[in-house]
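For reference, the structures are reproduced in the following blocks.
Values in this text are rule-based calculations from the coordinates and carry no lab data. Because the structure is predicted, anything quoted here is derived from the model rather than measured. Cβ atoms are built from the backbone, for glycine too; each structure is taken alone.
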Structure P
Amino acid sequence: MEIVYFTLVAIVLYLAADYIVRRLETVSDWVREYRALVFFAVLMGLALTSFALIRNMVA
């Protein structure tokens, strides 16, 4: 069941990271130039925190 939680959260995090990066692009031209790196950093930060929370709640 834990794998289902991780998969669903990963999908939501991908959409959330895309939304955050699009908002940042409207504010800064720097983000457009390094979009892939900014997207990776946002997604990684969200993933690490949410996956740690899931592990603590499930375990």
Structure Q
Amino acid sequence: MDVINQIIRQSAIGTLSNWYKSVVLLVFSSIVVTLFTMLVILLANASHLTTNYSYLFNGNI
């Protein structure tokens, strides 16, 4: 816990109020949890995905 507190103190939000620090950490952790959940869902459904690497070209240059 000391390491986390030291990182927060030396970061850009270290001088702000505790309420603002909590909001920033909550937003950051919610983004991380959302990304991790999306990765798990993507890996769980990877066999159902179809990928197409071609570009549509309509002849207009």
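So the values come out like this:
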| read-out | value |
| --- | --- |
| helix-only ellipticity at 222 nm (-39500 (n - 2.57) for each DSSP H run of 4 or more, over all residues; to 500) from the coordinates reads -20000; which among P, Q | Q |
| Computed 13.4, 43 for Rg and Dmax of the Cα atoms in Å - originating structure among P, Q | P |
| Highest-scoring label, criterion being distance in nm of label points 7 Å out along Cα→Cβ at positions 3 and 51, among P, Q | Q |
| Structure with the greatest value (metric distance in nm of label points 7 Å out along Cα→Cβ at positions 11 and 35, set P, Q) | P |
